[in-house]
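Pasting the structures in now, so scroll down.
Derivation of every value follows stated rules applied to the coordinates shown; laboratory data play no part. The model shown is predicted, which means the values in this text are computed figures rather than measured ones. Cβ atoms are built from the backbone, for glycine too; each structure is taken alone.
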Structure 1
């Protein structure tokens with residue numbers, strides 16, 4: 001993805017894991033090989049394996065810079081984490097911090113970390129291990145988290161709700177930030193407005209998790225929405241009722257996707273998701289009675 005520029009705001013993709021492959025019917029309820037094959041002509045082999053119809057995706061952050069602030073949206077997976085045997089994010093060793101440096105930013109230069117939600121592949125690099133302790137990777141940043149999101153997982157994790165990997169990530173990548181006094185809980189529920197740096201507002205996108213929110217960058221040149229996991233794979237733009245097994249509320253997640261398609265379809269708003277592979281950025285466009293995702297180079 002090339003750097004996006006809107007006035008004095010720039011947005012860059014920072015990759016943690018470039019390529020992951022998952023069976024569609026294991027990840028998306030309602031999907032089938034035949035249904036995925038029907039979308040293959042417009043998505044191609046970069047997003048759907050032509051032989052197996054498995055979905056191909058990635059894990060990435062977005063670096064947003066203004067003349068006043070450096071903002072990192074989501075922090076991906078983290079290295080050396082116990083996420084449970086068989087979990088695709090277990091004991092990773094990726095060059096994420098090198099990729100951030102290649103984008104021109106050192107950890108201490110990040111002013112705000114915004115976690116769209118608190119799953120393990122969105123909070124992992126919040127911290128890193130130093131002398132056997134989890135310490136903030138971005139020591140000078142405020143870590144913004146949705147209040148509803150945090151309170152849900154704070155209650156859910158001790159009760160064993162959520163996957164082992166999600167619970168482990170909350171303990172090792174969220175709670176140390178709270179203990180360090182760097183967490184800022186913000187209201188992201190529908191009707192709430194939390195602005196960042198004037199041109200940006202947090203947008204309520206519930207369903208995948210109770211308090212998931214995106215970062216909406218407003219500009220006369222066209223808006224940008226960084227949408228977390230409201231849409232995991234572009235195949236869901238054509239099939240918004242296909243929902244992830246990881247969704248806390250599948251009806252709400254489907255409603256959120258349909259709402260995004262209705263609001264942003266055939267507009268200048270560029271959508272950036274946490275898991276669309278390169279070229280990553282694109283727009284929702286009408287196609288027949290439905291919609292597709294039009295990538296831009």
Structure 2
């Protein structure tokens with residue numbers, strides 16, 4: 001069973017990321033190393049609430065991630081780290097005036113702990129051979145520190161210069177070759193006290209849901225149709241509340257193909273269908289995943 005880690009592409013910490021198979025099971029001690037590359041075109045994928053109009057921005061991002069399945073008091077759990085490096089270029093309008101930006105640097109990393117609370121016990125590799133998924137219910141918390149590239153004199157940046165916290169719950173139900181998933185999350189932001197010229201920018205939570213219909217082919221291949229909706233995120237700038245409520249829909253697809261016992265390749269794409277803020281973007285990415293098993297702790 002393959003774990004999904006970097007399917008969110010260049011924006012793994014935000015509400016618009018789409019990630020099938022977040023709540024699955026694997027033997028305790030199984031680790032994954034993921035290297036990926038993704039491009040976006042259109043709106044600002046990193047922070048869609050930045051007040052831009054007519055955005056024509058492009059990002060190219062390399063993503064390195066690590067994940068490990070652990071025993072969390074008898075429940076299967078996964079800890080993962082995602083570290084992106086992004087190249088950004090393009091133009092947009094800010095208050096009717098054209099702005100341009102070309103920059104590269106580290107984006108904000110993300111740290112996440114996911115716990116399968118029901119339906120996915122922590123198992124050794126030997127016991128896992130007899131495991132068959134039915135209903136899994138899980139929860140996760142993702143924390144993103146402000147470690148990415150940031151310049152308060154520029155409107156468009158790679159880092160966000162604020163902490164984000166994303167609690168989430170998810171459910172996964174397998175029926176023969178099909179898996180049906182649903183996730184609900186809230187993304188919470190601390191204030192950015194150095195927003196564009198030293199202003200203070202606050203942002204309301206963004207509430208998001210996503211659903212996935214997955215078909216599991218023989219020999220470990222699978223394909224997923226994905227949908228994501230997020231709303232909220234109204235910002236306040238120096239005490240003045242803005243009219244920038246987000247109500248955005250995205251559709252996507254993911255295809256995973258094992259190429260050997262330990263290696264697999266994942267292709268993923270998504271596109272904005274409807275975006276109230278005008279910052280819809282298209283995303284296309286590929287990720288290589290290497291899997292290995294460590295020593296299973298005694299139970």
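Look at distance in nm of label points 7 Å out along Cα→Cβ at positions 63 and 287 for each of 1, 2: the largest one is in 1.
Taking 120 as the value of volume of the Cα convex hull per residue in Å³, for residues 143-230 alone derived from one of the structures shown (1, 2), identify that structure. Source structure: 2. For P(r) over Cα pairs in 10 Å bins from 0, in percent, the calculated result is 6, 30, 39, 22, 4, 0, so let me know which of 1, 2 that is. Clearly, the read-out refers to 1.
When helix-only ellipticity at 222 nm (-39500 (n - 2.57) for each DSSP H run of 4 or more, over all residues; to 500) is computed for each of 1, 2, the one that comes out at 0 is 2.
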